[in-house]
Structure 1
Amino acid sequence: MKSTVEQLSPTRVKINVEVPFDELKPNFDRAYRKLAQQVRIPGFRPGKAPARILESRLGRGVVLDEVVNEAIPAKYSEAVTAEEVRPLGRPEIEVTEIKDGEQLAFTAEVDIRPSFELPDASGISVTVDDVEVTDEEVVEQLDALRARFGTLTGVDRPAAKDDFVVVDLSATVDGKPVEEAATTGLSYQVGSGGLVDGIDEALTGLSAGESKTFTTRLVAGEHADHDAEVKAEVTAVKERELPEADDEFAQLASEFDTLDELRADLRDRLGKAKRMQRAAQARDKVLEALLAGTEVPLPESVVTAELEVRTHDAIHAFDHDDARFAEWLTEQGQTREEFETEAKEQAEQSVKTQLVLDAIADAEEVGVSDMELTQQIVSQAQRFGISPEDYLQRTQQAGQLGAVYADVRRGKALAGVVRQATVTDESGATVDLSEFLGEPDGADPEVLDAGEPAEASDEAEASDEQAEVTEGEPAEASEQGKDSKDEEAASAKA
């Protein structure tokens, strides 16, 4: 086999491949066996018809199509390996010559990982927020803990913010009752914002036995996105009485013996949470500086795929109803053109991020252990509210396990950059992030997740449309032996 590579652009090449027919003998043998199983020829048992009989019955062209369609993917892969090409996504295959008995020739145009120079990470400097835990914040946390142990007591007065009410709800759309929006005896905390728009304003000031009707837009059910007249009738008003903040409460609500010990623990927890937020801020700012200092030519097909995914996800939220999506954009004060421009910018930034972090991971020879991959799966499962087993199964079914692996690898690469960067707080002090960065051969996915997680989607289309920077696989030749038919891109990440 002979192959050559033409550089069409910094992100795209054309691979020219010529295959002598003598290299295709194994492909012909498999083609004859496959075709023999598919056709019945009088006088021969299934699968036993000789090659010359098959060609006489089916025609030489059918055999050649079968051989070409099987051979091209393998020969394309051989050429990619021999020429040390790093393809992204799916190639465009064109069969340029089939000279029976002599030669098969084809070309493959494909996007590739571009070459670019990475900046010196040690030269990156960022400033992050100071970390301070105030007494007021500790009191707020303590009150929230007391609220968990509070008791509800009925009161004879109008409902106010944070009160609990028992309420009956009914709704109509165009004068007709909406059964799924009706309920009785619902316990609701005023001001929590947990129901429909307008409910908190309607309930505030109502005493037991009073009601109020207000207009709101339904968000679910048959009448979603329709205005409804909702009647809220309060049957009881209750206030929450909090336990005294003393040593007895500390013993009830925690493992501590005294209130001072509990307050100290709450302060420590708040401090750690704020330091974690600051670590995430440092990660984001370092990544922003890294990308700003790196010029990366972007593969057009990968950006297009990412843009298609983002657009699909946006419209999918409205059941692919363009009219509803357009109405929502109008409510957000945005035109379709503005949305598309913003989505393209986000797609380009996402692809650039992946390429830069992959390049760093390659340069630093970053690997991912089974334990790290498992930790990421567990973390993402918790994020989506499902079991790790279900998340793993859905991810495998969607062909996205490679994307999870790539997320962890990129996170570790970014952690390495953050370690080398100079991070100071607003007071000018150097910030120690080792608490969250971990050891150089590990990473905390909660802090160092470098991108959006792979969705554990229930929909099969998620696996078809997921945009991720991937190595490419060949496309099959068509039944005519001349046109191309794409195969799915490989999920193994570089």
Structure 2
Amino acid sequence: MSKLWGGRFTKKTDQLVEEYTASIMFDKELAEEDVQGSLAHVTMLGKCGILPEDDVEKIKDGLHKVLQMIRRGALEFTIGDEDIHMNIEKALMDEVGPVGGKLHTGRSRNDQVATDMHLYLRKRAVEVVALLAKLQEALLTQAKAHPDTIIPGYTHLQRAQPILFAHHLMAYVSMFQRDIERMQDSYKRIDVLPLGAGALAGTTFAIDRHFVAQELGFTRVYENSLDAVSDRDFIVEFLSNASLTMMHLSRLCEEFVLWSSTEFAFVELDDAFCTGSSIMPQKKNPDVAELVRGKTGRVYGNLFGLLTVLKALPLAYNKDMQEDKEGMFDTVRTLQGALQLFAPMVATMKVNKERMRQAVNQDFSNATDIADFLVGKGMPFRQAHEVIGKIVLYCIQNKKYLLDLTIEEFGGFSKLFDPRIYEVLQPEHVVNARNVYGGTAANQVAEAIGRADKQLAETTAWIDQYAAKNK
């Protein structure tokens, strides 16, 4: 098939130019979306009387055959046909003859490709939300299984205060909840139809854009034709949301790498999510966690790459915008791949409760509670802080922990101490003393889990609603 735009030209395109400018190597991923958009478009052309009904039916029948070829992997894509739109149009004309050329009436590849990407990302956004929900479910299951497991809480990677292990996991449930809400919110801007904008100015044909939107399940259509073909904000927003999610995954990966080391030994990742060494037979490496941590960088790169492409583009469409797709596809694959692995990795993780307790017993993370004890006796906090600092120094110098001190040793630092200090210093008391909304006390964590269960049910309902819409 000759180039769609070949009439203006007197020379064939240089082979190197064809290879350099062709996008079919990657935009073939939009094949089903391209057919989906074309089916709605040609149906509208028939409804509006722009094409005869016989032509519409022939084209629709041909498009369904092309769709089946795509799903069977039987459609051969060629660089000579440049992109997914021209490859499918050629396949259509091979099926139905010259009448297939009428399909492009009232549209441009500019609004066509934008429509394809809206359809593609709309479905992917729902899939990502579903995967995030599965990860939340795995984290919640682990949290519920460890209602009284205590772990050192850290700041600066130094032991700070004891907390419930479930409380630590729930922090990530909260992070992923924000990721879900961001993805759900961005869905609103993905769920807008650009088709009908033409190349940039609309079309002279009396089309019905709102009918096409209804056929494709879009809530709205673009208000401005220039904006419709040049807007890539919805992709940037998706890449930004994906970057935040990958950052959260990367932080959890770092925890798993640390916790599964011999030095921590807080958790053991299942063999199915680890690898070994070709030279050191004793090794069990947390490769999945490390690789997710590493792949976070490529998702960041895709975001900054597209921002850079778009930063100085005049309206409307420019060939630069062909660079919007590869990073988008790569980010979808990277993010979905990470999330698919993460839920079962969390679900199968073994928790070393005894080692966590041992770590809590052999540190000074309960020191703040001694200060609070003295404050309760009337001592100003700054003075109490200094007293406890001296007690900790004394313990270090004498190779003791706070619970090892006698009441006489405590009394040497302040006469306000009494035997109740031993109860105050118990890890369970330290944890449950933080009985404020969002705190680590057992009842607060249980309430947080209950709230998260409710949010998860709401997310599941959202997924069901939009998954059905995007079939």
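Each reported figure results from applying straightforward, stated rules to the coordinates on display, with no laboratory input. Values in this document were obtained by computation on a predicted structure and should not be read as measured data. Cβ atoms are built from the backbone, for glycine too; each structure is taken alone.
A few points about this structure:
- Looking across 1, 2, the calculation of Kirkwood radius over Cα pairs in Å that yields 28.5 traces back to 1.
- Given 20 for relative contact order in percent (Cα under 8 Å, 6 or more apart), calculated: source structure among 1, 2: 1
- Among 1, 2, which structure scores highest (criterion: FRET efficiency 1/(1 + (r/R0)^6) of positions 152 and 416 (r between Cβ atoms, R0 = 25 Å, to 0.05)): 2
- Origin of the value 12.9, where mean count of other Cβ atoms within 10 Å over residues 320-327 was derived from one of 1, 2: 1
- Origin of the derived value -20500 (helix-only ellipticity at 222 nm (-39500 (n - 2.57) for each DSSP H run of 4 or more, over all residues; to 500); candidates 1, 2): 2
- Origin of the derived value 15.5 (mean count of other Cβ atoms within 10 Å over residues 32-39; candidates 1, 2): 1
- Highest-scoring entry among 1, 2, by mean count of other Cβ atoms within 10 Å over residues 96-103, is 2.
- Looking across 1, 2, the calculation of P(r) over Cα pairs in 5 Å bins from 0, in percent, for residues 192-231 alone that yields 6, 23, 28, 23, 12, 7, 1 traces back to 1.
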